[in-house]
Every structure is written in structure tokens, then in C-alpha cells.
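Nothing in this text is a laboratory measurement; each read-out follows from the coordinates by a stated rule. Keep in mind that this is a model prediction, so the values were computed, not measured. Cβ atoms are built from the backbone, for glycine too; each structure is taken alone.
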Structure I
Amino acid sequence: MKTKPIGIILIVICTLFLSAGQLLFKFAASKFSLNVLELISNRYLIFGLVVYAICALLALLALKNGELSVIFPLIPLSFIWVGLLSYFILAEPFTIVKILGFFAILIGAFMVGYGGRI
């Protein structure tokens, strides 16, 4: 089975949701407690879990339309989105090593995605 373009598109969208979920978990961590009432009232945690559930559904749809060996290696794109969200929303610094890592991930994602079409 060849990977259809929709499979790649869905997994890229999934990585965006995965990154948004991580950002929500970061916000949830500031109010994190093992107290059950506080857990269920932590809106960032609840919303983050919902976003993760959407991500899981998108991943399933992507896998339905593509090869595991092509789809799954694209998940690290979420590291790039998390880095960008962290920089713009949390004001976390970029370093040259992070930037080089982002480029390595992009190159790898392109190679895997392109390799799935050959």
C-alpha cells in the first residue's frame, strides 16, 4: 500500500494538535495536584486531554491512508511546533543547537515523506 497524500496531511495536522496539547499540559502543570477535585477542575488539563484524543483520531485516520513506516516518522514534526509555540507564547529562548535540530527534523521528515512516494 502506497501512502496517500491525505495520510501525510492528516499526520501533520495531528502533530499540530499534539503540540497544542503539550502547551496546554504546560499550563496545566502550574496548577497540578494529585487532588482529584483539583485535577477534574484543571481546565488546561481537561482541554489538553481532549486535544490529545483528537490527535489520536487523526493519527488513526492517517495510518488508514498510509504506511506506518512513512506516517510514524513524521511525528517528530511536533518538536518543531512545540519549539515555536514555546518561543512565541512562553518566551523560551531559541539556541543554535535547537535551530539545527529543527532543520534536521525537517530534512528527515521530507526524506521520509518523499521516500514513501518512490
Structure II
Amino acid sequence: MKLNSELIVLIEAASFSITHEDGNVWYFGKYSSAGQDFGFSIVSEDTLEQFANNVRSYYEDFDVSEEAYIWLDSSGHGKNGAPYEMVDVYKDMEECAEYITELYTIVMNYIGSQEDETDDE
């Protein structure tokens, strides 16, 4: 499924970058307030509802602690743009989890607006 251009505009308006990777895979990126270039890929499936479910599933599987731990290795922890303080790394990953929810909300609101237009006809 190709994402609707109206939906792409809404997603980009929320400061996400969008890249069509391959087939039905889309990459979404956004910079956190700590400067992390956070990104994730979602399969678009056949319908927007399935796409939204994939975004929700990604959020449900996103482990803030695990993601923070990755940034505390020798390539992070004050290096390569990662904050030095562990609490700041964790807070940054919590913010990134919120980005996933934000994308889900945008898609669900778009789906709702499309249903409203159909009801009006």
C-alpha cells in the first residue's frame, strides 16, 4: 500500500521524515530534543488500519530500558551525540517512545477524518 499524500503531509508537519524503503516498508525518523536521530520502519500492509496496527505493535514492543541500554555502550554514553547522564539517555528514549504514539495518533486521526467524509456523502 502506498501512503496517501495527504497523510504524508500530516506526518511531515509533525517533524517526521519519511522514506519509502522497499515494497511496502516505510521509514520514519525524527530528532529527539537530545539530538538523537531516532527512526523506525513500519510495513504498510494493505489498509491504513493494518498500517496503524503495525505502528501500535511497534510501540508495544518498544522497550525504553533496552533502547537506553544500547546508548550506554562504548559508542554512546556521552559520545556520538548521546547524553552522558544515564537518566538523560532514559528520558530521551521515553521521548522517542512518545514519537511512535504520535505517529499512531496522526494515522488514526486521518483514518477518522476519512470516515467522517464518507459519512457526510
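Here are a few things to note about the model shown:
- Identity of the structure behind 54 (criterion: percent of Cα pairs over 19 Å apart, for residues 30-93 alone, calculated), options I, II: I
- Structure responsible for 38, with relative contact order in percent (Cα under 8 Å, 6 or more apart) calculated and labels I, II on offer: I
- semi-axes √(5λ) of the Cα gyration tensor in Å from the coordinates reads 31, 13, 13; which among I, II: II
- Among candidates I, II, the computation of helix-only ellipticity at 222 nm (-39500 (n - 2.57) for each DSSP H run of 4 or more, over all residues; to 500) that gave -18000 used structure II.
- Structure with the greatest value (metric mean count of other Cβ atoms within 10 Å over residues 86-93, set I, II): II
- Origin of the derived value 13.1 (mean count of other Cβ atoms within 10 Å over residues 14-21; candidates I, II): II
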